[in-house]
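Since every read-out is calculated from the coordinates, none of them should be taken as a lab result. Because the structure is a prediction, the values reported are computed rather than measured. Cβ atoms are built from the backbone, for glycine too; each structure is taken alone.
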Structure I
Amino acid sequence: MNFFRRLFYGRYGGDKFNTFLCAVTIIVYFVFFFTGVKLVLIAAALLYAYVLMRMFSKNIPARQRELHWYMKKRQKVVNLFRGSRARAQDTTHKYFRCRKCGRTLRVPKGKGKINIKCPCGNTITKKT
């Protein structure tokens with residue numbers, strides 16, 4: 001037990017990004033198993049080497065920046081699916097995207113042709 005404590009002392013260890021990379025590595029190994037393409041096996045080995053490099057790294061600020069980058073990308077994907085599910089269940093409103101700032105705007109259905117004013121100042125004319 002002390003061996004592992006001493007081995008990981010001052011090292012970065014595991015995080016959510018490493019867990020994601022391990023899952024991708026396993027999927028890539030399965031792809032190799034079914035296809036037999038050696039290039040896929042090399043890609044899986046490189047992914048696994050990257051996971052090990054991150055775990056044993058002593059450059060903790062760099063690993064934290066990588067984790068922060070991953071969590072921002074992951075949150076965008078989660079919000080995309082979470083928002084689309086909520087919009088699909090909402091039968092009383094329509095959703096439009098502002099062309100200027102990209103914000104999603106919610107307006108009630110059945111009001112006819114209306115002017116939608118975005119908080120950025122852009123005005124959109126749409127039929128609901």
Structure II
Amino acid sequence: MNDRQLAYFKAKLLLWKESILKESAGTLQQLQIDSLREPDLTDRASSETDWSIELRTRDRQRKLISKIDAALRRIEEGEYGYCEVTGEPISLGRLEARPIATMTVEAQERHERNEKVSREE
């Protein structure tokens with residue numbers, strides 16, 4: 001992968017991370033503004049369910065940020081774009097669709113098949 005492509009993916013990852021952080025800040029502000037003390041039990045239950053879903057989403061995004069940071073580290077170390085299993089280059093199409101990818105499509109499919117087999121046992 002050339003320097004221009006690496007710069008492109010680095011910028012893409014940084015923008016993605018910034019977007020997630022902005023959304024998280026918005027959620028935090030909304031939590032501080034909104035009160036979960038609804039007078040009606042049904043309204044309160046609905047609000048608590050909505051916030052529970054929102055917080056689970058933010059937790060998933062927090063984990064995604066750590067994957068983005070790992071991808072940025074791989075860029076700095078010269079390891080970005082190479083499969084961690086086979087060492088082969090990951091296709092640009094796959095990286096465009098999933099910039100945090102650590103495996104080629106084939107290696108990922110093998111990994112998922114093995115994972116499925118081990119869960120069934």
Structure III
Amino acid sequence: MSAGKLIGFVAAAILILFGVLFMWAAFSPDTANQWGTLFTGIAIVGAGLILIFFASRSKPAAPADFQQNVTLNVDLPGNVQLEKITCQNCGNPLSKNDIKIVAGAPTVNCPYCGQVYQLTEEPKW
């Protein structure tokens with residue numbers, strides 16, 4: 001629940017409480033203007049109910065065909081030289097289109113020999 005909705009419901013509860021107190025006080029024999037107090041209580045309770053109506057309304061749902069693309073740019077420190085990637089099976093060069101992320105791991109599909117394997121990064125030291 002958002003903070004705005006929570007504030008709306010609390011304010012509505014306070015309004016309804018005071019509205020009921022005003023309506024209850026209207027029936028006391030000591031009240032000088034009973035009809036005015038009764039109508040004031042009814043108006044305050046009505047305002048609380050309207051506030052509950054507007055606080056409980058939900059935002060319209062996003063369209064189902066909404067698609068979000070995320071691009072990650074990595075800034076590498078120092079001079080970085082890219083090496084050509086070759087197939088472990090046949091030795092032919094691979095392009096970036098031959099590498100796909102499957103279940104969170106980089107997987108290579110060689111277009112020359114059809115070999116499919118997972119890339120592993122070896123330490124540089």
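Laid out as a table, the results:
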read-out	value
Computed 2.8 for distance in nm of label points 7 Å out along Cα→Cβ at positions 54 and 86 - originating structure among I, II, III	I
Which entry (I, II, III) yields the derived value 70, 39, 25 for Cα extents along the principal axes in Å	I
Value -26000, calculated as helix-only ellipticity at 222 nm (-39500 (n - 2.57) for each DSSP H run of 4 or more, over all residues; to 500), assigned to which of I, II, III	II
